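What follows is a set of structures to go through.
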Structure I
Amino acid sequence: MEHPLDYFQFCPRCGSPRFPENDEKSKKCANCGFVFYLNASSAVAAIIVNDNGEMLLCRRAHEPYKGTLDLPGGFADLHESAEDAVRREIREETGAEVETIQYFDSFPNIYPYSGFNVHTLDIVFTCRLKKNSILTPNDDVSEIIFIPFDEIKLEEIKLSSIRKAVEKWLVIN
């Protein structure tokens, strides 16, 4: 697999083409000395369950993996905490407001986007929605489904980090 740093051919600080690999995680400009580190992008996801023993899953409206199941979530914006990001993503994708958030676990992932593999660190929370939330699929979601725990088909979740998170949650609950 091609290394993500291979896509960066010019120094982002001075524009020099003399921008060789420095080590496995960085490139260093031979012109200005700037060292560019490629770190994982932060992403969030929410495990939401109801009182009927069902988990909220969303059907992806767009590629990658259009039509497959996913948890509500997405990338954290600049200057946004992971908790604020998961609140925003839930609101954007389902229309619901969050009552409680609790950290669950984190999982590395590779997210294919526009021909580029974005390395992410997916931070997963368990969340409870405010009572009487009206769920409406929006943004990247074509359908919102509550599925009984014992009927969740992990093979329908194509993002490996999300599949691992759901699988781990199901095993311990």
Structure II
Amino acid sequence: MASIEPRERARHAYERGRIRLGLRAALAVIPLMALSMLICGRPELTLPTGGALFAVTAWLRARGQAYGRALVPGYLAGCAPLALPVALRASGHCCVGGACWSGCILACVAGGLFAGIATGFLSTTERDKRGPFFVSMLLVSGLVGGLGCAMAGLSGVLGMAVALGTTSLPISWVAQRDA
């Protein structure tokens, strides 16, 4: 019976620890999913978006480096498209009847624009691996925002994603060039 070398055992223990760290960080997704399910009532959008956010959060945190550092700014940037549609619905101005969808979609697009601006500017804070940091933050902020925009349906999520993507890259490029 071959014994595992101490170096191998240490490497396996390190990898298990990183996986546990990632899963622990991903637990923050569960209340966001519950909020989205409760307020939006769209399990067909909330469950896959929340599941993807859970997996991405766990992987990025376990991976560490620029990938893991992108989590907090990504979550913060994603708060705008998460909160705006929810706030509109709570005020009674959104998703009350058939005519309300334009308000919800507009809130999603506005939140996506804000998240894109925040993502673009925040990506300039990373000096080592700016590309992976930017992409990771963009992915996280889009998934967090998707949980709030689920109430507007697929069109709200797509509007938020397009606004997020079209504003973040040019702002990141200009902000980095000026820095």
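Please treat every number below as a calculation from the coordinates, not as lab data. For clarity, every value in this text was computed on a predicted model and none was experimentally measured. Cβ atoms are built from the backbone, for glycine too; each structure is taken alone.
Work out which structure the value 3.9 belongs to, where distance in nm of label points 7 Å out along Cα→Cβ at positions 41 and 73 was derived from one of I, II. Don't jump to the answer; show the numbers that get you there.
Details: I: 1.5; II: 3.9.
That value comes from structure II.
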statement: distance in nm of label points 7 Å out along Cα→Cβ at positions 33 and 89 gets 3.9 when computed on, of labels I, II, structure I
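helix-only ellipticity at 222 nm (-39500 (n - 2.57) for each DSSP H run of 4 or more, over all residues; to 500) was computed and gave -5000; which structure, I, II, did it come from? Let's see the in-between values first.
Details: I: -5000; II: -28000.
Of the options listed, only I reproduces it.
Suppose you compute Cα extents along the principal axes in Å for every structure in I, II: which one lands on 61, 31, 29?
On the way: I: 61, 31, 29; II: 70, 43, 20.
Clearly, the read-out refers to I.
By the measure distance in nm of label points 7 Å out along Cα→Cβ at positions 9 and 129, tell me the structure among I, II with the highest figure. Could you put the intermediate results ahead of the total?
Working: I: 4.7; II: 3.0.
With respect to distance in nm of label points 7 Å out along Cα→Cβ at positions 9 and 129, the highest-scoring structure among I, II is I.
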message: As an exercise: relative contact order in percent (Cα under 8 Å, 6 or more apart), calculated from one structure in I, II, equals 23. Which structure is it?
response: I
